[in-house]
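> These are the structures in question, set out in turn.
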Structure I
Amino acid sequence: MRIRRTSGFTLAELIVLIVVIAIALAGVMLVFSTAVRSSADPLIYKQALAIAEGLLDEIQLNSYNAQSGTGPNRQDFDDVLDYNGYSTAGGMVGIDGVAIAGLGAYNVAPAVSVTTPGLNGVAEARLITVTVTGPNGVAVTVSGYKVNYP
């Protein structure tokens, strides 16, 4: 009498296959979960970044050297050092001091920092650091230099 062997999987092979697929599926779901969670608020981060970059650009467009006649309002700031210590509370405002609609949850905090770091080979440069905070604890910091060109 001849015994015919049939093709197929044994019970042990099926159990190993199920365990391997379960581990792979758990890994994929973990990656998917992390991606979904971190992409939930890209608008908040991008808005905070746009505000910080806009303010940094505004500061860098001003004069390096201190100017006379600077007032306490942002619209009167005419040199980089005037912005040192500038911050907002209660939302973003335009250069004229009027609140910007939709940006009430964003603030320049902590205050803008303007320092003279003493770079090698650069006689006169100021490091400007702007930090904008937004909803859900989002904080974006951008930095740039203003150099006094001869």
Structure II
Amino acid sequence: MVSRVGVHEKGSINVNDVVESIKRQEGFSSVGALGLFIGVVRGVSFEGGAKVEKLTLEAYEEKAVEVLGNICDDLSHRSGIVDVQIHHLLGDFNVGDDLVYVVVAGSHREQVFSVLHEAVERYKCEVPIFKKEYVVGELGSSEYWVSEKGHY
């Protein structure tokens, strides 16, 4: 059984696990829409446009789970929303790999879309997850921790 939120090692959970966990919720019979956001590794660096070779993601796990839970609890109380789940993956990732799953279940699509957008924006700004980019550019290979929130 998938918990409602979490930070997970890459490969330990997938999008199907998350969607199925929502469908097994007690209140799922009132759901008319599921909104799903899957964040993936972009092949171009946000800064400078260098080619991204891979990413490493780490977290202050205890705090990350707490903040993710707070976001989901807050958003789940919105009108028409049945459940909100956010699951962020940690480890080493290649271009195109899944990084995060955000799922919102609600009565109507309009409610789901707005909450899904807010959930994505909030986790990116509030959750202590750290990204190290490995890039290749005109000056060769380099790696660095991305400091600005919202750039992944």
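All of the numbers you see were taken from the coordinates with simple rules; none came from a lab. Note that this is a predicted model, so its numbers are computed, not measured. Cβ atoms are built from the backbone, for glycine too; each structure is taken alone.
> Compute relative contact order in percent (Cα under 8 Å, 6 or more apart) for each of I, II and report the one that scores greatest.
Going through I, II one by one, relative contact order in percent (Cα under 8 Å, 6 or more apart) peaks for structure II.
> Work out the source of -11000 here, i.e. which of I, II gives that when helix-only ellipticity at 222 nm (-39500 (n - 2.57) for each DSSP H run of 4 or more, over all residues; to 500) is computed.
Value -11000 for helix-only ellipticity at 222 nm (-39500 (n - 2.57) for each DSSP H run of 4 or more, over all residues; to 500) corresponds to I out of I, II.
> Further, regarding this structure: When mean count of other Cβ atoms within 10 Å over residues 71-78 is calculated for each of the structures I, II, which structure yields the highest value?
Working: I: 12.6; II: 16.8.
Going through I, II one by one, mean count of other Cβ atoms within 10 Å over residues 71-78 is largest in II.
> Please state which of the structures I, II yields 6.7 when distance in nm of label points 7 Å out along Cα→Cβ at positions 15 and 119 is computed from it.
Details: I: 6.7; II: 1.4.
Derived from I, not from the others.
> Given 1.4 as the derived value for distance in nm of label points 7 Å out along Cα→Cβ at positions 31 and 111, which of the supplied structures I, II does it correspond to?
Numbers: I: 4.8; II: 1.4.
It must be structure II, since only it matches.
> Which structure, out of I, II, was log10 I(q)/I(0) by the Debye sum over Cα atoms at q = 0.15, 0.17 Å⁻¹ derived from, given a value of -0.76, -0.93?
II
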